[in-house]
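What follows draws every value from the coordinates through simple rules; no lab data is involved. Note that the structure is predicted; figures quoted are calculated from it, not measured. Cβ atoms are built from the backbone, for glycine too; each structure is taken alone.
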Structure P
């Protein structure tokens, strides 16, 4: 891999860096992690993407990571020495979009007999059918290959074009980048349950309508007040909610975290990612030390899976932006924990996508995913 970090974030500087990188004969694909604060619109960069000699893929994220630091402005371009198979799903939130038919078409043409492959999955993090897509990916491709990726988008929570595809900048879409690269993945979060289990009695995609037949927002407020004494209001919702995610209870594994984004006037909870009716859920809480220890665990999981820590391996970090907001200045310790002295690059996302080759593929929130790439 070859890295180019462009700090200004302007479309022109991105185009210049892209042209220089893509012109090299050894570069077969360019992966782009750009910051949402760059302020790009489709017309700003589409000409650079579509005119490139190689596929250009990636996304705009709340922040990106490079060389042990997080950035809210700028662009990271990664030149890959291998050709990628690229698939794009449009209208990700549309109930009529048949994910499995689309994915099966790709599976018929991609060289999936090569077991040393990694699928990088990037989605519009504010789409409402991300978990349905992830489930279809699992049913189509199984556990023979690893998956790593996450949600692009803005902390304004305004849905807008955020995925860089060979067709240009898109919104409400998903991008699957299949690479002939082996990977070893660790997934942890560090959040602990602080309430009894309750049942999601009514939900629609990423909106929780009722918990134990009570308005979801009412139950959420009561849980938090009982634990901390804090009272949620429209003005302080996000500042409090970032410390109190929800956890979907699963047998034999960690809870799958869901990040509440907002309370509707009807008393519903809007989350990042779907929440199925009938599932058990608990309120979660954490502290900086627990989250940093979880990042260490993600690193250890990935290293344990790797046959050896080769000098040429790169570390790809997909970390939730809400962890950045929660940790504040302690984020530097989390970055140190996952890097352990090795270079790390990646994105701070609106939700994370991963499996480890043996575990069920999931869409997570508030989770650290570290992939060691045998590049």
Structure Q
């Protein structure tokens, strides 16, 4: 993640705050209050513990599928801290934890993973597509890229309504090779909409490396072609991501239009529980990036400030495990959504033919539970 590009070009350089030893660059450090630093740390740690548990549940056959963000926790948590709760988030696969930062209940969040009767979405959404209107987070599309023009369209609507809302649209490096990326970038810049588009460049679009996605020197440099500011930031540095996103959100809210951010990070684990990354990348590469772990680096910074100790870390780990264990236990007490919910949310007022179908369904005995 080093760059020889001049610091004057933010699309070719690499914005950093945290050095590897845990010290910070005073020229770029946002100097956040201690309480906010500890909040960022706790939320990153919670995501790490939670996603490890979810992968384990999938291996045990207790959930069907999961896509974790291990190694990429800094970007979603920093974005959650740098935006307002009323700003809309259009995530890709690895940003659903923004919901938790915004206060979405953990039990209800996990209910969406299980798709059971506690799920506000009634079990209809695909796994790892968590969302809720209550925290202004839209479900992403498994088709790569469609959330980008949606994010830009929502930002355009906010501009037309003169609302002080910013939208954030996420993508992976692979999405920058999709037509929706180009349409979104062009529209956002032409109409100067209040939007921040963020690429989590984790170096692998499933099994395709970034070098096969683009011939550009960086992904951030693509912003120049569309006439918008671009920034390349160290995605394993939570404070650098916070600083970059804060500036971009402030500019969007002030009517200065969109910003494109490339967050340079790495997917430590598999693309999803359906993937075997050993078939296409080396363990040496993974080990190299594991040494740049965003949580470890931030921990070193907080330790230098006297905010984290080995004892406080152990206590936090125990608290997070207890919180997640209790949430899983609660969620697994509940069965699937009631079958009649199939007819909910189709129309604002259910028409007669759906009422007839619903009554016919309820007149039949439910299918026996599988053994």
Re Cα extents along the principal axes in Å: value 61, 45, 41 computed from one entry in P, Q; matching entry is structure P
Compute Kirkwood radius over Cα pairs in Å, for residues 19-186 alone for each of P, Q and report the one that scores greatest.
Q
Among P, Q, which structure scores highest (criterion: mean count of other Cβ atoms within 10 Å over residues 43-50)
Q
By the measure FRET efficiency 1/(1 + (r/R0)^6) of positions 59 and 83 (r between Cβ atoms, R0 = 35 Å, to 0.05), tell me the structure among P, Q with the highest figure.
P
Taking mean count of other Cβ atoms within 10 Å over residues 203-210 from the coordinates of each of P, Q, which one would give 16.9?
Q
Assuming 22.0 is mean count of other Cβ atoms within 10 Å over residues 179-186 as calculated from a single structure, say which of P, Q it is.
P
Given that distance in nm of label points 7 Å out along Cα→Cβ at positions 91 and 355, derived from a single structure, equals 3.9, which label among P, Q identifies that structure?
Q
Rank structures P, Q by distance in nm of label points 7 Å out along Cα→Cβ at positions 99 and 339 and report only the one at the top, that is, the highest.
P
Matching task: -8000 is the computed value of helix-only ellipticity at 222 nm (-39500 (n - 2.57) for each DSSP H run of 4 or more, over all residues; to 500). Pick the structure from P, Q.
P
